[in-house]
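Engineer: Please find the structures below.
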Structure 1
Amino acid sequence: MALPIYATPLDRLTYYGFRIFCGLVFLFLIAPILIIIPLSFNAEPYFTYTKAMLTLDPAAFSMRWYDRLLTFGMANPDAPRDMAWWWDVWNNAQWVHAAKNSIIIGVSSTILATVLGTIAALGLSKKEMPFRKLIMALLISPMIVPLIITATGLFFFYSATGLAHTYIGIIMAHATLGIPFVIITVTATLVGFDHSLTRAAANLGAPPSTIFFKVMLPLITPGVISGALFAFVTSFDEVVVVLFVGSFDQQTIPRQMWNGIREQISPSILAAATILVLFSIALLTAVELLRRRSERLRGVTPA
């Protein structure tokens, strides 16, 4: 909102001071990302800006660390880049193996979290449901409880049930972390849902499955997809639970970065971090576009 012409000096001080403060907070949050991205193109094996980089010398910038993401762990990285080379990348490159694990675990846990979270949100949206607030608090508790506590509890539970060091265990753990995001986004979408549509469909003889898939789901799809994207980002960026319940072979990209920091410091970690940042920005942009579409469908003017 623009500052009115009749504003007092104190109002102007508060107006501009608040915006300067917000700008400084935003700069503090975004500065690490702004530092990492140029460093990932460093031609030298350093985690600092060289003099040549500060003078914008083209020779100081290189894609070598992005190439390192493909060749690290290969049986023959210096071979000609034909189909056999790419097959070697697919089968042996450690970063590619970690990316495959992250995608498999992320997609699987997202599907599970989306299905369970949507079902829970539909139940929690009904005012006649008993202990609704208590159940909601329990279901979103993985967002509030420190992750190290959740990971420790899962480790002991999985050790007793045989799910430790299995893909199913990691997928279930990541789904547990993603369900709260689905519940919150779908519940928020259901706040503006016109339930007279479902009653009308029921009066016309439509079965509950048809009412859900033909009437409700098309209108709450933006909230479902938004929750699914948040659940996927949560799984894709998660490292603590994987360290506790995963085996050495179940490397994900965040765990590969963690191991790289501990065992072999390399700017290829910065290249992987840059890719993750750009990937997360793309997903969050999609979430924002879906939010605006949902508001238009509900007749709300986007902010």
Structure 2
Amino acid sequence: MEKTGRKWDVRSFIKHNNMYVIFAALLVVCVFLSEDFLTGNNLMNIGRQQAGLTMISMGLLYVIMTGGIDLASGSVMALSSVMVTFCLTTHEMGMAAAVGIPLLLGGLFGLLSGVLVSWLNMAPFIVTLAIQIMVRGLAFMISNGNPVLAPADTVEGLASGIFLGLPVLIWLAIAVVLVFWFIQHYTTFGRMILAVGSNDTAVYLAGIRVKWYRTGTYIIAGICSALAGIISVSRTGIGTPQVGVAIESDAIAACVIGGANMMGGEGDVFKTVIGVFVLALIRNIMNLMAVPSYPQDVIKGIIIILAVLLQTLTSRKK
């Protein structure tokens, strides 16, 4: 009987923490496949490279938890990167304006998406697809289709700075993740977006302002996408309208791999971060093994399908 109890505990642990088990197994595989994987530089690079995707995934998670979708994330990221360099070079504004204006624009485009989806009852897929096209076009118009170099002294600190042994970008990503975790678990807003995604009709009949909460998630997603654009400039030193193409697909994949339900009502901040790094590990190990980019996309797609299939089967058993 005691043996059976232990066996049941193991199964129960795996069932409720399968994403962490998959991530740990993937780490072990990466270590065996490449001796360069565990080097400090490689791990630091993974962290820096995923900072922007982590931001976008956090914002998109809240939208998905309400049953929505936002396809404009990559375009807002591109516009933000262009606006940062545009403010710093063309108009010689200060860093506060170069950061504040992109964040404001990201929030405004999120507000536009939220109003069209929540208040005018338009399909989120169509609305955010249209805004994706429009915002990307604005980025090309402002930059004339060309990358814009940012003054080196204004951005290099964030990209190369080290604090307590870790890059500043990683600390920034950790801070954002902790804020989102706190909001989800300890605020009315976090509880309400889950409730809206689970049954918006019941929540509405209970007197909850469903439209306001849903709109709020789009605003947050827009701000997160703009922050990713600022991070992109800090890493590369340029603002370009071509950055962030299809990054929303990676963010959606990270959310779903982390257990988010595309119909709404389910989602977890930490598991979404695991989803981000599952994708990152797959990409990183294939780069270390010199796998060409096109096969990488095929392999990544297959692994995503398998991960989502596992999540689906686990949900059914629950």
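Engineer: Just checking, which of 1, 2 has the largest value of mean projected area of the Cα convex hull in nm², for residues 30-85 alone?
Structural biologist: When mean projected area of the Cα convex hull in nm², for residues 30-85 alone is calculated for 1, 2, structure 2 comes out on top.
Engineer: If FRET efficiency 1/(1 + (r/R0)^6) of positions 54 and 134 (r between Cβ atoms, R0 = 30 Å, to 0.05) computes to 0.00, which of 1, 2 did it come from?
Structural biologist: 1
Engineer: If you don't mind, another one. For FRET efficiency 1/(1 + (r/R0)^6) of positions 102 and 190 (r between Cβ atoms, R0 = 30 Å, to 0.05), the calculated result is 0.70, so let me know which of 1, 2 that is.
Structural biologist: Working through the options, I get structure 2.
Engineer: Given that Cα Rg over 2.2 N^0.38 Å, for residues 126-237 alone, derived from a single structure, equals 1.32, which label among 1, 2 identifies that structure?
Structural biologist: Checking each candidate, the match is 1.
Engineer: One of 1, 2 was used to calculate distance in nm of label points 7 Å out along Cα→Cβ at positions 22 and 70, giving 2.4; which?
Structural biologist: The structure behind it is 2.
Engineer: 1, 2: which one has relative contact order in percent (Cα under 8 Å, 6 or more apart), as calculated, at 24?
Structural biologist: Of the options listed, only 1 reproduces it.
Engineer: Work out the source of 233 here, i.e. which of 1, 2 gives that when volume of the Cα convex hull per residue in Å³ is computed.
Structural biologist: The correct label is 1.
The numbers here are math on the coordinates, done by the rules we state, and not lab data. As the structure is a computational prediction, the values presented were derived from the model and not from experiment. Cβ atoms are built from the backbone, for glycine too; each structure is taken alone.
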